[in-house]
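Alright, structures below, take your time with them.
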Structure P
């Protein structure tokens, strides 16, 4: 049971480090953590996943927080929305204006954190970690889906 506890504690520490570095990189723009998450999500996943619903489902952020973040980012000219021509209820989001550069800057900050954490780790070890994390991500998704089913 020791390694499980240590793994979870270390995962939380990595998340705190990452959030802290990204938040600092975004400090000039006075972005909330959820606005940062929306910018990074769209930078990474659009146009494959580019709706508020996609962000809610993939990031685990509440609908209300995503809506508030998207509204704020839209007012500041960082994000635009376009209605889907086939289903006008769907709004596809994309980065625009200064939002493109901000998202890139935040992404690069995250990459620098990852590079620091990867120091001294071989490519072979990284591949093993990636394989393990993919399995654990599937398990996490399954657990979260089961929890959502119990709440409903």
Structure Q
């Protein structure tokens, strides 16, 4: 799949069916984009589980932070990646090792690794790169 542009229905389908989102690179700092996006998604009814090894055991937005995706004790539908592009392949590897496996990896604005995306997609995991669900959600679900 090409990742320069996404069909509206592709993104809308993802955001309509996922319910539990693991957010890698979560920050307790209200000035960080990951903090705001986590709050936005929670306000829209998603369960968001923060992942950050440096914050493990603490809470962000009242949710317990886990060190790794493998530590999350519940099934995850989507992994939202707030890590630099050079770490995306490692996140894909972590996702592919999960059981059950999340169905989507969503890489935030500026995060792209086409080889990592191809690896995920070859294993049946949908990819979105260089997009933010907090930007896409209002665009896709607005009343207008």
Structure R
């Protein structure tokens, strides 16, 4: 199985240290997988004005380019990269501030996903309060978000 970490690298993530929080979450997920001898493949996506895969292997330093946050997210670019039904699980790490039209497109895409595909981790105390649901977790609840989720298939 594959776990794809999608890190929001938009300009709002440069505020209040959210990009550093996102890095901490990503490193924690990588360590969790490594230390539990998980055979889950880990992929990393930088999600800003374009969405793109970033090379990152377990036990490597976090790619410094992931801390270069600017511009706005491009939802269509992300959906094109991930596809209509992504392979494995997807974990968004974001503050949840997207343009209104992009939020609508993202919601439609999310509603068409198989259940248990996507979880969202809110980075930062000032994350969008409208970002909520049973698949949305605060950074402090990362382990609750991962607990059993990675092992469960789509339902």
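Laboratory data are not the source of any read-out in this text; all were calculated from the coordinates shown. Note that the structure is predicted; figures quoted are calculated from it, not measured. Cβ atoms are built from the backbone, for glycine too; each structure is taken alone.
Side notes on the structure shown:
- If mean count of other Cβ atoms within 10 Å over residues 21-28 is computed and equals 15.1, the structure in P, Q, R: P
- Each of P, Q, R could give distance in nm of label points 7 Å out along Cα→Cβ at positions 77 and 133, but the derived value 3.6 comes from P.
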